[in-house]
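K.L.:
There are structures below to look over.
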Structure I
Amino acid sequence: MPETGGARVNRDGNECWIVETSKDGDRWRFFGKAWKRPRELLLLHGVPRFLRVRLDGARDWLGPLERTDDLPITLVDTNRGVRSELWPDESHLGLPLLLPGGETGRLVSFDHQADPVRWTYTLEFRGSAE
């Protein structure tokens, strides 16, 4: 893989980030691998209290990062080591969203209602046989 700004990227210019989660901050479980562009923010769905991330091939973890609110979507800035829970808005469209189990899609739309609390979102998945 070529190097870009110190991070390994694939031929499409994406980095692979490994995500682990924990309910207590002691026992960690694999959550998935997220592919994203360097310096791009990462969205995650259904993350427990703690999470940590590391660039594939790196030894050191970024985190643990503790939950900031009780919302279903987590935003991670891997450049600054910051996590926040939020309702996505138009500024988040196009960002990668990692689902539990490891599938990553790009956020196409997101809508939520406050009463009762409901949300609907659409993801786009792309693949290649190469």
Structure II
Amino acid sequence: MNESRGNILLIDDDPFFLKVLSNAFRESGFTVLTANDGIEGVRAFLETGSDAVISDLVMPRKGGVSTCVEIRRLAGAAPPLIVLLTSMIHEEPHEHEPPDMGAQVHIPKSTPPLDIVIIVEQFLNRRKLEQA
């Protein structure tokens, strides 16, 4: 069995999108955990930790912004890469320093799943190089 390239937590209330994105990350060698909303996502993060958290912006019960902010707060000094997916922006994926709305990276939800995987891989690889 191949070693995982990292742990990814996907949080989205759209089951089809969650399945498609999960498959893309698994096929690229990542271990994937999913949650259907922000409350489940925060719970899953606390139980398992993750190298990256990818959250939809608009969800029932707990939206993406409050989910990302809470996960960042709970993670303390070593937060995961936090990505916010939204259909409300239509620009290129972009990074924020300091994190905007709890996320370092914002990606339009219309971005093809494989491109999302590549973007996340690039950020995770950069983190590893910075920590080396």
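Since every read-out is calculated from the coordinates, none of them should be taken as a lab result. Model, not experiment: these values are computed from the prediction. Cβ atoms are built from the backbone, for glycine too; each structure is taken alone.
K.L.:
Say we calculate distance in nm of label points 7 Å out along Cα→Cβ at positions 80 and 120 for every structure; which of I, II gives the highest result?
P.N.:
When distance in nm of label points 7 Å out along Cα→Cβ at positions 80 and 120 is computed for each of I, II, structure I gives the biggest number.
K.L.:
Hey, another quick one. Between structures I, II, where is FRET efficiency 1/(1 + (r/R0)^6) of positions 8 and 72 (r between Cβ atoms, R0 = 35 Å, to 0.05) highest?
P.N.:
II
K.L.:
One of I, II was used to compute helix-only ellipticity at 222 nm (-39500 (n - 2.57) for each DSSP H run of 4 or more, over all residues; to 500), and the result was 0. Which label is that?
P.N.:
I
K.L.:
Cα extents along the principal axes in Å was computed and gave 48, 35, 25; which structure, I, II, did it come from?
P.N.:
It was calculated from structure I.
K.L.:
Taking 12.6 as the value of mean count of other Cβ atoms within 10 Å over residues 24-31 derived from one of the structures shown (I, II), identify that structure.
P.N.:
I
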